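Read-outs throughout are calculated quantities, based only on the coordinates presented, and are distinct from any laboratory measurement. The model shown is predicted, which means the values in this text are computed figures rather than measured ones. Cβ atoms are built from the backbone, for glycine too; each structure is taken alone.
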Structure P
Amino acid sequence: MADFQGKVIAFLEGRRAAEMADLIQRHNGTPLAAPCLREVHAPDSPVLQASIAAVLDARPDAVVFLTGVGTTTVFEAAEHMQREADLRAAFEWAIVVVRGPKPTAVLRKLGVRIDLTAPAPNTTAEVLDVLDGVDLQGKTVAVQLYGEPNPKLSQSLAARGASVLELAPYVWDRPVDPAPIVGLLDALDRRSVDALLVTSQAQVENLYSIADESARQVRLDDVAIAAQGPVAEAALERHGLHASIRPTHAHMGALVLATAEYLSATSLQGALN
């Protein structure tokens, strides 16, 4: 098993911070949590409710659910609008697609039929694969987002001829307490961080925003950076940073494993030199 050998692995994940820390510890690393995001659910959001109204007006041919919490929030918003029955009726006519077990569980609890399920590892690629046999030319597809845009999914669906309507049931906001981020900046100043794991563009932007407000620098020049996906990597590049580690699969376990393998290989190369 790839081994961090006690190295300090910082990460910006908020919602699944405990899971990330556990994965790092399993690979003999020292986790340093600096959550840069806070999940905010907004079933009463005017933007979400307007998006639901647009979906109902369009009578979608397919709908894609990406997260359990997001699925729940969409139905809560429809209930706030007194249009949950309309939403259910619209989905009776649509192909219902789920990305993984969490939205599957929510829809089953709600009694909503599921037509297609993306297999593990439940990424955007698998969602697109299960839709390969569906003719989307001239069709309308509603996509439930998960806090930030998913350009790969939306653009790929549009390239197949679909008109894409996006539902944003919750957003990522800055953390209430910036202390863990300031602690990360302190550790970077001491050169005591070996790697940084990034899973979204919003994490990067919030990190730099809080550093600017604190009149601090983000010293990552000698830190191995792992980016989960091209959107996160692009956010790093906007700040002059380059990811050294890009996992082959877009999930947390792959990110940690790829980082452990990279650091192990780097340490071995250093010893040989």
Structure Q
Amino acid sequence: MNDLPFTLPNFEPGWVWLAGAGPGDPALLTLGTAHGLRHADVVVYDALVNPEILKLAPDTAELEYAGKRGGKPSVKQDDISNRLVELAKDGKKVLRLKGGDPFVFGRGAEECMVLVNAGVQFRIIPGITAGVGGLAYAGIPMTTRGTNTAVTFITGHTVTGDVPDDINWQALAEGSPVMIFYMAAKHLAQISSQLIKAGRNADEPVAILQKATFPEQVVLETTLGSCNEDLKRAGLTPPVLIVVGPVVSLREKLNWLDD
């Protein structure tokens, strides 16, 4: 990246860069994130970051794991945020590396607010979120003319691990032809039941993606009525991405990765 025809921003000591690592494939990194990795003193990274991506960091960089996984011992969010402040105030160039995009169900805004309150300067580097990159690698477009003019990203659980209680299932079922659920495997039975109850067809196509964009990517094609049982039968484990809507049917012709 030394011969680029434009200048990338300087990574100054005492700054925190919150950067998206994308859904997994290192080829989906942004130039900004790769640049940050190459110049960081410390990389504080999440559980969903592909280890291959960390190889871009210099040998002198410290790598600090700060992953959070549901149902497993995890670093507390307050501890992560406070650690970013501590490192920045020590004059380090801190790269906070998050899977996907830091502002899409990534709690990036929470970390930024702590930095703001502590007087720490920061930069946001967006990443390709799994709902975009994962679908593309599965051969499923988010939107196409003739299928949908809207798409909705939904989280499948709250901080407490429950299904969000502020979802208007009727409005969602009627207003969003395509729905992309993050972190929803645990509550898939309840989610699919709510959507069917709100009027969605039990035969509507559904795709469940595991390890999206990784070489081990698995795509399970199913229907809204049978997706929960099929998920269990297939033995897929979280994290998975769940896509509901007519665009799933286009995978039959657009599945470029498995050809």
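Of note:
- When helix-only ellipticity at 222 nm (-39500 (n - 2.57) for each DSSP H run of 4 or more, over all residues; to 500) is computed for each of P, Q, the one that comes out at -8000 is Q.
- Source structure (of P, Q) for volume of the Cα convex hull per residue in Å³, computed value 149: Q
- Given 17.9, 53 for Rg and Dmax of the Cα atoms in Å, for residues 17-88 alone, calculated: source structure among P, Q: P
- Among P, Q, structure where FRET efficiency 1/(1 + (r/R0)^6) of positions 65 and 185 (r between Cβ atoms, R0 = 30 Å, to 0.05) as derived comes to 0.85: Q
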